[in-house]
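Below you'll find a set of structures to go through.
Computed from the coordinates by the stated procedures, all read-outs in this text should not be read as laboratory data. Not measured: the values here are computed from a predicted model. Cβ atoms are built from the backbone, for glycine too; each structure is taken alone.
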Structure 1
Amino acid sequence: MTIYTVYWKENDEKQCETVYSLSEAKKIMKAHPGSTGDKTKVYSNGDWVPCGPITLKGSNKTFVANTKMTKSNY
């Protein structure tokens with residue numbers, strides 16, 4: 001499972017929201033200009049791997065080092 005976390009600043013307070021869909025994360029990022037986002041891959045045994053930032057334009061696929069990945073995905 002991949003989770004997406006979006007951060008933004010509102011009224012001098014840092015806000016954060018975690019969603020399970022890339023399209024939902026992008027909607028939140030578009031609604032809050034200046035926001036940033038991160039992807040995290042979570043495995044069934046509880047291990048997790050950070051998979052880089054969320055981009056609004058282009059591909060969000062990344063290559064995670066030290067895994068059995070042979071091409072960029074997630």
Structure 2
Amino acid sequence: MTPKNIALDAELYEKADRFAQTNGITVDELANDAVRRELLRRDLRGFIARNRQDAEELGLTEADVPRLVEEARLAQRR
């Protein structure tokens with residue numbers, strides 16, 4: 001994959017550069033890590049939202065969790 005350039009505000013770049021130098025990494029590494037974490041965070045939020053919606057449609061509450069976990073464990077043992 002061909003690397004792409006991105007633009008940061010000057011002030012944000014300066015902060016990122018200082019942080020990167022202090023931590024022995026490049027601004028590119030810092031930016032890649034930040035974007036990767038943000039994308040994972042958003043994926044996780046979507047996963048949680050979808051499962052929350054599924055639980056609501058099934059009429060499940062947090063009070064049902066211990067019972068459901070126990071049922072799943074028993075099913076795995078069989």
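If helix-only ellipticity at 222 nm (-39500 (n - 2.57) for each DSSP H run of 4 or more, over all residues; to 500) comes out at -25500 when worked out from the coordinates, which of 1, 2 was used?
Working through the options, I get structure 2.
Figure out for me which of the structures 1, 2 the number 12.1 belongs to, where mean count of other Cβ atoms within 10 Å over residues 11-18 was derived from the coordinates.
Source structure: 2.
For distance in nm of label points 7 Å out along Cα→Cβ at positions 19 and 59, which of 1, 2 scores largest?
Going through 1, 2 one by one, distance in nm of label points 7 Å out along Cα→Cβ at positions 19 and 59 is largest in 2.
Looking at structures 1, 2, which one was Cα extents along the principal axes in Å calculated from, given that it came out as 43, 28, 18?
Details: 1: 43, 28, 18; 2: 55, 28, 28.
The read-out was computed on structure 1.
Between structures 1, 2, where is distance in nm of label points 7 Å out along Cα→Cβ at positions 3 and 27 highest?
1
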